[in-house]
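J.: Presented below are the structures under discussion, each in the form of structure tokens.
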Structure 1
Amino acid sequence: MNFSKKILSQTITQLCLAKEIDHIVISPGSRNAPLTVGFTEHPSFKNFSIVDERCAAFFALGLAQQLKKPVALVCTSGSALLNYYPAIAEAFYSDIPLVVISADRPKAMIDIGDGQTIRQEDVFSNHILYSANCLEGEEHQVFNETEINIALNLAIELQGPVHINAPFSEPLYETVSDMQVRPQQVPARTATRQFDEDLQPFLKQWNNAKRKLILVGVLPPNSIEQQWIDQLATDDSVLVFTETTSNLHHDNFISSIDQLIAPLQENGFSELQPELLITMGGMVVSKKIKAFLRTYPPKHHWHVDPKKAYDTYFVLDHHFKTTPALFLKQFLPKIEMAVSLYRTKWLEVKKNRLQKHTDFEAQASFSDFTVFSEIFKFIPDDLQLQLGNSATVRYAQLFDLPKTLTVFCNRGTSGIDGSTSTAIGAAHASETPSVFVTGDLAFFYDSNALWNNYIPSNFKIIVINNGGGGIFRILPGAKNTEHFSTYFETKHQLSATHLCEMFGFEYDSATNKAEVKEALMRFFNTSEGPKLLEIFTPSESNDRVLLDYFKYIS
């Protein structure tokens, strides 16, 4: 086994190894040769080579999402590093641990006109937990060890992205057979599971409230024990709103928020207005629930999260710095059950909405809406479902998904960039077969994601191709904008068929409801390689069908 001759490379790789950061995504380059040698020569590292740095970063994000531990990214100097930024921002807001390790020119070579050289230090400063700006030279060893330990430990402890910038002078490819340094490893702190806050003032607020709304955003599967789910579901004063990405299920929960609240008028909003709002989990998809709670705010808003609490509804008055599971375990045994009609009333509304939903599905014309309806009827149990952003995740919110699915989506920044790469990374790291559902713009935007040698053979993609950014047709006033089809909807006539041929995906397509049903029956069968199903929908009528849906269920 060989090691890079560079002491800094040895320090970085050995500290990663000591902290069990063993999944390394490398984009080929020259300046990062000492790091590439250090990681690839050691048998304990699982190395991945992905050329496109933006795709590489989102692939690593998908790996870390499933592994629940840091994944390292390694790139050369210059603009290569900047291509990581979209994934870094997503990791920052989604609490996903990434370790960016960028090779750099020595300090003396910055801003003198050298090629492939930019100001790399602190380049992610607004969206990073820590920037470790290392220095080249043995005289800086203690400083470098300290900085690298801090960065890696914060990625582990706080579950987010960190950046290590490592300058290397030439020659870059020299190796040695023995390590020249044994860096001191400062262990990361073990996360504490204690929660000892005085709950009496909050129990009083809870017990006095007859209308309590719990809103759950992004959560990993199995985050909350069934005992506490059942207790919340049977409290007459509690209404639980869950999003598709919450991975939380109960028949007494409202799992389609927009379906319930979109038809409401002022009287209905007033009756729904909670006295106490408790939010849990990450980002919320529904714009309608945000508008409602900002217009009809609760008296009190608590947020439960170990790290942060956003004042999304402008009335946040307490942050419980713990996990939802631990909060409920400590809090619910102490509450008093209130007499209330809050839950009963809105579950009856939910029942009526679902009946109308079923009636509309039966008569709706072929569109994005009916395609999503069919997908979720045919999708098998026990899959990992990755959702693309924009229209895809919003449509998914309208339908009942099998409770055995685990659902993920990049909701930290809600961008379409990198959705496919993330899904592929997650599929590679998961033992569960994965399906990725996405729109055409998100898919084509990230088409380099398929330039990847680590795509599982059972990975499947469904692309809903409506010939442009269909969601912009739904937004109020957007269609009336001058040059709408060119600069907002971005009309196109592209198809995924040639990409599938180039990258070895089995391809199928459908253009009407009957073909969709037939294609979906074939699509979920076992295959020897990855599959892609492209479903073409009529862009001119998709928005009309969706608007008709919300009118119909009123």
Structure 2
Amino acid sequence: MDMELSTLRHSASHVMAHAVKNLFPDAKIAIGPSIEDGFYYDFDVKTPFTPEDIERISGEMAKIIKGKTEFIRKEVSRDEALKLFADEPYKTELINELPEGETISVYEENGFLDLCRGPHIANTGEVKAYRLLSAAGAYWRGDEKNQMLQRIYGTAFETQEELDAHMLRLEEAEKRDHRKLGRELDLFSIQEEAGPGLVFWHPKGALVRKLIEDYWRSEHYANGYELVMTPHIARQELWKVSGHLDFYSENMYQPMEVEGQPYLVKPMNCPFHMLIYKSKVRSYRELPIRWAELGTVYRYERSGVLHGLMRVRGFTQDDAHIICTREQLDSETKRVMEFVLMILKRFGFSEYEVYVSTRPEHSVGEDDVWEQATDSLKAALDSIGLGYKIDEGGGAFYGPKIDVKIKDAIGRVWQCSTIQVDFNEPERFDITYVGQDNQQHRPIMIHRALFGSLERFMGVLIEHYAGAFPLWLAPVQAMVIPIADRHVEYAQTVVDKLKAEGFRAEVDDRNEKTGYKIREAQMQKIPYMLVVGDREAEAGAVSVRSRVEGDKGAVALDELIGQLKTELA
């Protein structure tokens, strides 16, 4: 998002807060930033905002905008700021936390004052194309121990045409919402009795997941990886060695006691792979080692950020760790990047945004190793002709990384694949290999995930395809629909033959009209509906209706099987 648009949206957020204070004088204001697709503001109010309230607030904004009042910036002392916001507890908290000597600025327009760094647009009249979207609960500072506030979301653009286009995208996104489609297609659920952020895979969803996993495993074996499996818990001491207790403890669950010793459920798989490596002496002849695991991990995510399959507390990472020499780093990085693109293409993704994240301020390792690792990542992308942007200081504390963000069918960007170079864990776990000189040497480790997590990737796939999976991923590939009861036996013969050829097929033998059954199958996003009656039974054929192309007429069953195999290929 460019600076001008960010400034416009932040200013719209300010106008919205002014409107809320005009209509709800007792409301306490918190924060109101611009975000990726719009803005929000948090308010402490006695009762949640209703849709009617949102409409009134939007109307009040229109009056403020019509006034074209100037945004005036003032710098104040800490004491002045505390006096100005004496009745605003959230602003007071923010003021008290500002470092000593930091400039404190406020913005005023037509009597409404807000604590804000800015910048803002010149006057309220420049907010032309805006829309308030929804209201939702949000804990102050994202911590469920804090007060629940009411967050109003909105968006703003420089032109009405841009706003209208955005609203159309939002409508399309709503139709594709994986939570809605997950219910309608009976793929998964999240059961409150078990706890938020924990996914239950229903038979159809579990089948799609198995298809993804089977493909993932076969491609890893074909590309020189070995698969490993590791435990779900380990002694707390292991997480001290790995550094997770120092750098990641806020995302880890509390320890459990096992025979007097504290154990933790794993938030990462990498320390376990380190232990497998250390189980015996390694030679340079064994490197590179490529180990992959579909490892389920558990992370403490705040309830306010949980979102369907996209943000959960228990998920399966498609992890791999490549342990190599410094000399092998270039070739292994390129190999991984090519593998990432090949896998993503299989699932229908061919547009990406790629970032190389460089050394952050707080990091470990020697400068020359960081430089070599960063150059390896850039060289890998250059060698395959993939453009990228630099994310200065965005690397992990242990090494630089590549992030691949995929674009879905309606142009949204999703973070999935990541490739990270790590010098830290080999050091922490003191792993070595015996070189050609018979001396001990320290290898480098590459962390790599293609999907990120299976749960999140499934959510992205559902939204990308709007639930209409391609033939190879569809849980039911063909629904055979007998016209009358006397055709059920032939319909079952068709299903048996399709299953014998490896296809997933079912019979809809309910006592319903044919048109109703076809509509039901269409709603369930089944790729092919095969209608059978007297003529089809006599000819050994089926009347084919495609989810995409509609009615395709009668086809001999053997011919259809050939066509389906060609489509799969």
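J.: Among 1, 2, considering only mean count of other Cβ atoms within 10 Å over residues 274-281, which has the greatest calculated value?
T.: Working: 1: 23.4; 2: 13.5.
When mean count of other Cβ atoms within 10 Å over residues 274-281 is computed for each of 1, 2, structure 1 gives the biggest number.
J.: Which structure, out of 1, 2, was distance in nm of label points 7 Å out along Cα→Cβ at positions 306 and 434 calculated from, if the result is 5.1? Provide the component values of the computation, followed by the final result.
T.: Details: 1: 2.3; 2: 5.1.
Structure 2 accounts for this read-out.
J.: Suppose you compute mean count of other Cβ atoms within 10 Å over residues 298-305 for every structure in 1, 2: which one lands on 20.8?
T.: Numbers: 1: 20.8; 2: 16.1.
Clearly, the read-out refers to 1.
J.: Computing mean count of other Cβ atoms within 10 Å over residues 90-97 gives 15.8 for which of 1, 2?
T.: Numbers: 1: 23.9; 2: 15.8.
Comparing all candidates, it corresponds to 2.
J.: If relative contact order in percent (Cα under 8 Å, 6 or more apart) is computed to be 13, which of 1, 2 is the source?
T.: Values: 1: 13; 2: 10.
The value was obtained from structure 1.
J.: 1, 2: which one has P(r) over Cα pairs in 10 Å bins from 0, in percent, for residues 2-169 alone, as calculated, at 11, 46, 37, 6, 0?
T.: Working: 1: 11, 46, 37, 6, 0; 2: 10, 39, 38, 12, 1.
It was calculated from structure 1.
J.: One of 1, 2 was used to compute Cα Rg over 2.2 N^0.38 Å, and the answer was 1.04. Which one was it?
T.: Details: 1: 1.04; 2: 1.17.
It was calculated from structure 1.
J.: Work out the source of 3.1 here, i.e. which of 1, 2 gives that when distance in nm of label points 7 Å out along Cα→Cβ at positions 146 and 410 is computed. Intermediate results must be reported in sequence, preceding the final value.
T.: On the way: 1: 3.6; 2: 3.1.
Attributed to the structure labelled 2.
J.: If FRET efficiency 1/(1 + (r/R0)^6) of positions 98 and 458 (r between Cβ atoms, R0 = 41 Å, to 0.05) comes out at 0.45 when worked out from the coordinates, which of 1, 2 was used? It would help to have the intermediate numbers written out before the result.
T.: Numbers: 1: 0.95; 2: 0.45.
Computing FRET efficiency 1/(1 + (r/R0)^6) of positions 98 and 458 (r between Cβ atoms, R0 = 41 Å, to 0.05) on every structure in 1, 2 gives 0.45 only for 2.
Every read-out reported here was derived from the displayed coordinates using simple, explicitly stated rules and does not represent laboratory data. Predicted, not measured: the structure shown is a model, and the values here were computed from it. Cβ atoms are built from the backbone, for glycine too; each structure is taken alone.
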